[in-house]
Structure P
Amino acid sequence: MRLLSCDNPEDAIRSLAIVYQVDEGKVRHIASSGWPEWIKDGGESPSEIFKPEFFPLLMEEPLGAKFEGSPFFTAHYHRTRYDGSSEWFEDGLLPADRGTDRFLEKLRPYLDQETFEAVKSISTSNINERVEYEGNGGPHAFDTLYDAISAVRHGADYSVPEFLRGGQWDRYADLKTSVEGRIAECFIPVIVKFRRYQANTYGYVTNLWRYLYQTWTGEMPSGADCFPGTFIGGGKPVPREDFVELIDPQSQTILTAAVDNPVDGNKKPASGAGFVGDA
């Protein structure tokens, strides 16, 4: 089963051609200049136009093809930091609680004992509060590489561990700033591209079309905005065997393909037209 993904516009075009079983040129024509008038002149926002319940079906006529809604493996993009070693992800992408414990243990050698105990206590309370409030224990991921590279929330880099985001840190601003700085010094930003089997691909396919449309208009999401995500971790880890690539968010270069392969800095960049620099 082939993988649908959204590294860049050409990758989205490739994926849509697979879904609709058409030549890539048909999708590329729409993406470059052939958008239906009801999209271009509708006067609605992208969130109003791109409704996953029916949008993939509406594109059947412009393409001259059928959307079957068949199951596919879909790619998702998780931004984080790691130490550059292959062992870091030996247990895959962990949910919020286990991921917090694991990251804190990696951070321990870089903090004195008193600071570490304080950070651990606040972080654990913070992440438990967030999981209870959100009802989703992670891990979290975007549907497009663009979002993983550029998205921020209230000015915060997504590669900062999520246990440092939340109300429990409001009273410890100086400690939080200090820990963020230590993490930035000691760990490398990375995007984990992984696959997930989806029986219902309406939402993902709609995101591919929306990504291409907003690339064409030049009105890409910014700030805290992002394309709607279709991945829900649900408190379960993403196993290592579902990893596709590790990507450097600054150079957009593939660091490791399929994770078990040696690091190859000369691999083809994941970047493409319509991309912005690192957030």
Structure Q
Amino acid sequence: MASETLWRPAIEWTGLIDSDLFQQDAAKAFWLNVIDEAAELHGTYFFEKSPAEKIEIYKKSSLVQRMGSPLARQSLKSYCYDVERKPGQELDVRLEHCLLVDALCVLVRLSAWMTADFAVSNWAMMVRDSTQNIIPFESMLPAYDHASDQWNRPLDICLTRYSQEVGAPQNNTTATFLGKLWSRSVGSDEHASKIRLVRNWIQEKPGRPKLSSLEEVAKALGDEKLLRSPDMPDPDASTTYFSHVLVLRLIETMSFVRRDLTRHGVSNELVASVFQCFGDEYRIARRMLGKPLED
């Protein structure tokens, strides 16, 4: 990174990427290059520009085109910055929403690379489970249905899928089955409280699950899967638990972000564009990591 472009976020992001975030060198190299391009974009010359000039640079940036929201690109194409805007005055809503969505797209693309890195690093397990040509948890991502004018409930989909994989009976709700399974796993007789917690998560009631709770649920699911597949190698059992924790946290976080964006008035179409980039980015990542999806 050039010394004249010491942009603080670049230093922080570099520290993140240089940690154990990725196992594949190609994934690490890709994101370090993204950071270098972002640092160059935010170099000294950028901060010397007027607000209107900054917006034009942003709109024309190839990095923003690559990493941001395609729908935000269309929305900003005709946007002109209000040169009469006073310092400290709030940004135009359209600009504010597009900048926010672009930033979140970067995080979703990062999660797609982390998922691809995990898949390639655990390739034997992917092949064994016949999941090497599937985009993981794509159906669990936040999605807007125009016909019903409703958003799906990602954590509900995720928990139901995992419960079915370990034999949840059809006459039990996901909350009932998982609440009881969770209670047994932690040695608790308080089935009702666990069932109520899971039901609150599924119904997206106020508040968020604790990470420790999601870890306990993941362990309960993993232990149940091991009981049903006693020949599963220990490393695979550990990997299954780890992946369940990551997916549960990721899906819950994406669901929370979706609701927050909607609450702040971001259009359904613009919000949907954030999560739609996951699948495309996962395909790109898999190809660049040497394991392309076979359609």
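Throughout, read-outs are computed from the coordinates displayed, never taken from laboratory work. Just so we're clear, the structure is a prediction, and the values are computed from it rather than from any experiment. Cβ atoms are built from the backbone, for glycine too; each structure is taken alone.
I have 25, 12, 7 for semi-axes √(5λ) of the Cα gyration tensor in Å, for residues 195-250 alone, calculated from one of the structures P, Q. Which structure is it?
Structure Q accounts for this read-out.
For volume of the Cα convex hull per residue in Å³, the calculated result is 132, so let me know which of P, Q that is.
On the way: P: 132; Q: 166.
Answer by label: P.
For which of P, Q does helix-only ellipticity at 222 nm (-39500 (n - 2.57) for each DSSP H run of 4 or more, over all residues; to 500), calculated from the coordinates, equal -21500? Don't jump to the answer; show the numbers that get you there.
Working: P: -11000; Q: -21500.
Answer for the origin of the read-out: Q.
Match the computed value 3.0 of distance in nm of label points 7 Å out along Cα→Cβ at positions 75 and 211 to one of the structures P, Q, and report its label.
That value comes from structure Q.
When relative contact order in percent (Cα under 8 Å, 6 or more apart) is calculated for each of the structures P, Q, which structure yields the highest value?
With respect to relative contact order in percent (Cα under 8 Å, 6 or more apart), the highest-scoring structure among P, Q is P.
For structures P, Q, which has the highest computed value of Kirkwood radius over Cα pairs in Å, for residues 19-138 alone?
Numbers: P: 19.2; Q: 16.8.
Largest calculated value belongs to P.
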